[in-house]
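Next up: some structures, all given as structure tokens.
Readers should treat all values here as calculations from the given coordinates under stated rules, not as data from a laboratory. Since this is a predicted model, take the numbers as computed values, not measurements. Cβ atoms are built from the backbone, for glycine too; each structure is taken alone.
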Structure I
Amino acid sequence: MSTHAEDLKLRLMTIELLRTAKYKRNITYRELASKTGLPVTVLSRYAKGHVLPNTSRARQLWKVLTKLVGLETELRNRIKFDEDGFFDNTEIIGDFNILQQAANHALANFAGKRVTKVLTAAVDGIPLATMVANALGVNLVVAKRSKEVGVKAFLEETYVFKYSGVTMTLYIPKEAIKKRDSVLVVDDMIKTGETQAALVNLVRKAKAEMSGVFSLIAVGEDWKRVLKLSSECPVEVIIYVKAPHEASSHY
């Protein structure tokens, strides 16, 4: 997707979000003006489709409106940890509306940046990564836990889960990511950061560049020490939650 097309899509999505806030959530123009810092007359013209915000203003509006319209709230309401520090993410990764909003969020944050591939790990990250790849107009690469028949050569990364001591290996076809690619790593949740670090290492083994990491949820702070990225590689997370006292994870 060209930068122009990405920018136009972002501007149109922002208008839809504004209309959702105004007409579905019944937030008044006065309230929206106080939150966004824009005049009521300008917001009214946007909502009625008389004019589109420019790209810079669309990004500014998007960040405010996403908090008002409630993707963060929707996610928080569905996260309930059990006594072992796990939570069931079925309702999140199977909810098309949440995934669509999250994909729009990714587009709003990464539009204009160079992204040529989206990379995720099987299996829970696939629904979100598919939506994000579609929003950005790029191909999806899935790192799997076994080698596929018919693929001649692979890149692989082996790592150990901190809490369980289990060794895991991820594989991608060697030609799936090329040296000229700029890769966005996408996953539904970051907890220990080990899976995401393995994905980043696969990108490095392909001699490609990292464009960023995107996730719905990040739990705790430990993952930041594992996922070592340069300041030029942004990590975009929709919500951060505190880790339960007895936290352990598959991630």
Structure II
Amino acid sequence: MEKYLPLAIEAAVKAGIETLKIYDTDFDVYEKQDASPLTEADKASHNIIMSFLQQTGIPVLSEEGKEMSYEQRQNWQNLWIVDPLDGTKEFIKKNGEFTINIALIENQKPVLGVIYVPVLKTLYFGSKKSGAFKVEEVEVFNWQEIEKNKIKIPVNEERPYTVVASRSHLSSETSDYIAEVEKNHGNIETLSRGSSLKLCMIAEGKADEYPRFAPTMEWDTAAGQAIIEASGGEVIDWETKQPMLYNRENLLNNWFLAKRKF
């Protein structure tokens, strides 16, 4: 599966570049059936990513793809899970906190993940075999440059105990959990970020915990979980107390807690 990493990175970077072209315009916002927002950037990113991943012959489950019943996908041993534009609300607000997420799943476990942050030109990726990495100043896809400039994560640094939470979806349960963490650790720092940037912060070692006691879908977390696990951390399903699994019958995630490697 490692052989697909350059392809997934190229797909994410090129999709990200395309989203930036739309980001800088007065784009239209549509409403999906579930009332969540959709832009031309979501669609354009999906189409670019599909053009790459279809080359692998591995089925793709994408937020912007056609709906697939569990009967269609229940026997898939391997699949890609994609969020072509994670953080559409952040994209619309133009705060830069949106990402492109691509994950490869094997027997329900994320084994490879790529997250590209177009506005920051920052790339995160990881796999079970090689570990987790961050690359800055990625403006075009160049595999040799990415290999040369990648930094292994997590990076240890002196800082307060840090909890990161959603910028747009902070529930009262999450707030209560953060209050409990504060009791245990004394003064803590609480940060808010949009999209899968929160998962990236855990993988990178910039934050210690990310409690998510509010709804997310499989495509919101698969790539981030792959990178966190490649960095030595974990993403635990709050109900099963086990690592989150994917390609489930219900694509709505349970609550979860992401923790960095200590």
* Asked: If mean count of other Cβ atoms within 10 Å over residues 188-195 comes out at 17.9 when worked out from the coordinates, which of I, II was used?
  -> II
* Suppose you compute helix-only ellipticity at 222 nm (-39500 (n - 2.57) for each DSSP H run of 4 or more, over all residues; to 500) for every structure in I, II: which one lands on -12000? -> I
* Asked: P(r) over Cα pairs in 10 Å bins from 0, in percent, for residues 76-171 alone was computed and gave 14, 34, 35, 17, 1; which structure, I, II, did it come from?
  -> I
* Give the label, chosen from I, II, of the structure having the highest value of distance in nm of label points 7 Å out along Cα→Cβ at positions 4 and 228. => I
* **Value 31, 13, 11, calculated as semi-axes √(5λ) of the Cα gyration tensor in Å, for residues 12-99 alone, assigned to which of I, II** => I
